[in-house]
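What follows is a group of structures, each given as structure tokens.
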Structure 1
Amino acid sequence: MPIQITLPDGATRRFDAPPTALQIARDISPSLAKRTLLSLVDGQPWDLNRPIERDARLELLARDDARVLETIRHDAAHVLAQAVQELYPGTQITFGPATDSGFYYDFVRDQPFTEADLERIEQRMREIVARDLPLVREEWQRDEAIRWFREHGETYKTEWIERGIAADETISVYRQGDWLDLCRGPHLPSTGKLGTAFKLTKVSGAYWRGDARSAQLQRIYGIAFADEKSLKERLRQLEEAEKRDHRRLGRQLDLFHMQEEAPGMVFWHPKGWVLWQAVEQYVRRVYRASGYREVRAPLIADVSLWRRSGHWDNYKENMFFTESEKRIYAVKPMNCPGHVQIYNAGLHSYRDLPIRYAEFGSCHRNEPSGALHGLMRVRAFTQDDGHIFCLPEQIESEVTAFHRQAMGVYADFGFTQVTVKLALRPEKRLGGDAVWDRAENALRAALRAAGVEWVELPGEGAFYGPKIEYHLKDSIGRSWQLGTMQVDFMMPQRLGAEYVDEHSQRQPPVMLHRAIVGSMERFIGILIEHYAGALPMWLAPVQVTVATIVSDADTYAVGVGEQLKAAGLRLEVDVRNEKINYKIREHSLQKIPVIAVVGRREADENTVTLRRHGEPRQETLALDVVCRQLAQQAQPPA
């Protein structure tokens, strides 16, 4: 039966036998075939050399098409695995996917990989690219695959097939030269098409199947791009990110530390806690201005509550538990069930809604130790959490109001590039499709009403509802996911939340879960890196340092400090017997926004010489002007 292929311009081509995308490209133009690296068949990535066995829509993609990048990175992972096994015989392979910025592959090897190994592996990868080995897709029966991987000493691949693939399922394998790997694909036509815009970056630990109870693996990370220019830009960004690493700056600026006795938990130092409080008090003002009432719920609760909420069935692997008097308690991973209990403590009319609760809620999640990363991924964190109990017809107005609020907050913290995404129903979830259709469409309608463009993320919603995500771009171009707004029809019903409607009937309210900065720890880590530690004056733990040039000015310096403190500024006075250049250099390394220099002349004239961080010039002003000016500049956004 003839196969009909429809091209993007609407033109159709008919074939008596299943064609390949590469064959079709050659029929159209030899130059097109040379440029094409991948195809989309009915919107799904497809190998150029794989036959298309049904009527389909076909799109041909060149290297500069962003949709090819994931496949380039996937190919890089395969080439990495081949290079490692060529160089270090006996090393077992597990799995290696593409990531948002590159790729990785997990290996089983007795000896740890070193930095020197990475250089050697990367060189072998380039040699494999130069060989231009065809990537050939093969289909094997399950028993055949088990036998091959077992005979070649690949126990992890064998286990994966035995435990994860049905007996009647066909398995796809990709071969490049003498090397092969279990893979769904697709891939580029040959290793030569990968190009050389890749680099290995680091080695870390990982666990088989992501389970800390399983064998530990070695994970090699890399980055890959379609062209050398993009690679160089990413390397520049990584270099800059290294300078801005919040863990290093946290030590340098004496903000916080973490230690093995409390993995994934933060010890905040005095300066770090001042920064925390500046963020918290700002967000608290936003709460109050938006009609939220602040509440506080217990840190632990009997597991029966978490069973009713759905967390037990859908989230318990991420929870901590404790026991007392033969009762099992869960440490809360989220604040929402506690807020429902506060709502349930009274009877509510539809006239009372919406009711908005807010809490700086302390949560604990049992994150794998290998995933912990400074403030960015912790086990104990505090959320600027809020929950709105409302009527279905109030969803749109509440979501649009939250959107305006969130965008204003991000601008105040210095983030002006924000992308909105809509995370849709995951595979593991509460409720049927009808409820999810209703929830997802409610968020779409609210985003349209707010005049917002968004990107949809299938499968990435929470188990109890879809969510709007706010992704912020920082000063060096990295994207961070922060705020969320979620529609939840399920939890209020499960936990017995009700209101009395206009017909005196009891109905479950809609529950909106919302956060603007999300995890306070993570947000502060992002702020530190965004500003490279040189925080805006209103956030800086020490806003001004008064430093003396000569000891004759010590008394005047103390007086200046008292007046600045009275004006509401956070400051230190440095009257050490050190040279002024030494003091300036030291306080500059501490990223102090303003250094107020005073000497004999300033003392005689009742003035202060100001040096602002990052600015070459200085200015001398009257003390009363300095107090007024700096106090105004140190004020948080209104």
Structure 2
Amino acid sequence: MEDHEKGRDAFESDEAFKLHRLRHSTAHIMAQAIQRLWPHAKLAIGPSIEDGFYYDIGLPETISEEDLPRIEQQMKKIVKENQPFEREEWDAETAKTWFAEHGQKYKVELIEGFGDDTVSIYKNPSKKSDDVFLDLCRGPHVPRTGNCKHFKLLKVSGAYWRADATKDQLQRVYGTVWSTREELDQYLFRLEEAKKRDHRRIGPQLDLFMLHEWAPGSAFWLPKGEHIYNTLSTRMRGLLVDNGYMSVKTPLVFDKSLFETSGHWAHYQENLFHFAEGHHLEGDSDEEDDSRILAMKPMNCPCHMLIFGAKKRSYRELPIRIHDQGVLHRNELSGTLSGLTRVRQFQQDDAHIFCSEDQIADEVADLMVLIDKIYGAFGMTFEVYLSTRPEDKLGDDALWDQAEGALAEALKRSGKEYKVKEGDGAFYGPKIDFDVYDALGRAHQCATIQLDFQLPRRFNLSYVGADNSAHTPVVIHRAIFGSFERFIAVLIEHYAGAFPVWLAPEQVRVMTVSEKSLEHGSKVYEALKAAGVQVTFDDSDNKIGYKIRECHGKKVPYMAIIGEKELEAGTVSVRSRDEGDLGSLALEAFVLRVAGEAQIPF
């Protein structure tokens, strides 16, 4: 297996290291089981991953999810045999010969890629037969197969060898394994709950958005979904303007020179939608095509560099905070598109702060407070990571040392604990990432703060300092929600579609029992509407039981039921989605209650 040996130091805790070994070992057991069922199977790689493992298999026939129980049965036999994991060092040429003779071409290619004189081999001898399962692997593993009891195979998908679409198409079989049956059961429960909460199912069910094959990677926001989108967008824009940001709107299409200057053309070109200006369809014109290349912006930062550089700047203006929710496009591969979480068209609550070096710590500390406040409003916690220079970084190490040191100092001043992700920064600078946890305990990378010493230099930006000389500003790239599309997907699944009153696109549904109560129902509807509540009025002839079931299905926070009793008393019979039957309330009290809960909490 192409899985470099990971020692204890590569993991945050003893438990993480233990799970890695367990999952790595269970991947071997699954590969052995598959070879028992399909002796001609060609094994590729099978690493441990977050919450489980997989193995890539080359087979002329298809492994389907109906085959997973058969594979599991073989795995249980191997676990019961309690085979030892035995490590040996082989001469590389001997190993290549052995794997070639056994039809394992991917293992041969791996050995050739290692370039080592010797390779590590793991054997699993069976007590019940002369069979010995053998795999190329650098480990580590648990002592015996009997340590891997609590597993479950999950799904099958396609994968290319070496993640290269020009190479062989393989089949990837996924599984999970845990130290105890209880942990496995809890994980499988979370998976089932995640399926129920899938935004791709709930979103259309609640009439929030739709997707269509003729617009791959882009969402159609329906009225209810657009309400949620606009609630987040408008509130964020107002919040930032109140905190000293200027809100701008920038062009969609630019000459490629902008992205050559920013470095995106060299580092990000495959993700840019670009085309020749003046391109003619065949036969339309005898003139040569204009050679100027245009590209749709994938992010706003280069645009904001142009805004800063458009006039002479003074240190007295700093920090300059520019906010932009412009439409962005990225040419994502079709196979990576997924609902709202991976799209080609999106918008961000994007901003760039142009400041001096001595303002970095204060700006980052203020952003940490803002992020804490906003995610707290959604009942979400987060972990903080400092991501350092990647291999394809721009600029010299001295600038990176300075940038990483500044972010580390800002984090210390904020008082937040953080972990370091080596090599995970952007190509232009280090960053602070926030892993936000939803109701199921799943982590989502949403907010980010990125420190940039590179782009201001590439765009020759400067301001006049107190010493009357030119200085280069530092840029802080920051987003709180990230893309609205992805964040709304996270919220749909976090709340399972049952949004809090302030975010719900329909906060109250007024429904009448009969024609006699229409007038009072209309009065209740108008009172709620006048208070700014998102209210609808169901005065149809449908039975009240049907209306209630329909309302429950759409996860509306409040039902205001109006019958003859409520008409006579001038009250409202209220049912809460979250608290059940609240009984009869005075109209004024009900309006005040809902209007209060409808206030945005940040």
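Each value in this text was obtained by applying a stated rule to the coordinates, not by laboratory testing. Predicted model, so just to flag it, every value in this text is computed and none were measured. Cβ atoms are built from the backbone, for glycine too; each structure is taken alone.
A few comments on the model shown:
- For the set 1, 2, ranking by distance in nm of label points 7 Å out along Cα→Cβ at positions 51 and 371 places 1 highest.
- Parent structure of the calculated result 1.3, given that distance in nm of label points 7 Å out along Cα→Cβ at positions 347 and 491 is the read-out and 1, 2 the choices: 2
- Among 1, 2, structure where distance in nm of label points 7 Å out along Cα→Cβ at positions 187 and 235 as derived comes to 3.5: 2
- Structure (1, 2) behind the derived value 0.30 of FRET efficiency 1/(1 + (r/R0)^6) of positions 219 and 291 (r between Cβ atoms, R0 = 41 Å, to 0.05): 1
- Once FRET efficiency 1/(1 + (r/R0)^6) of positions 59 and 123 (r between Cβ atoms, R0 = 30 Å, to 0.05) is computed for every structure in 1, 2, the highest value turns out to be that of 2.
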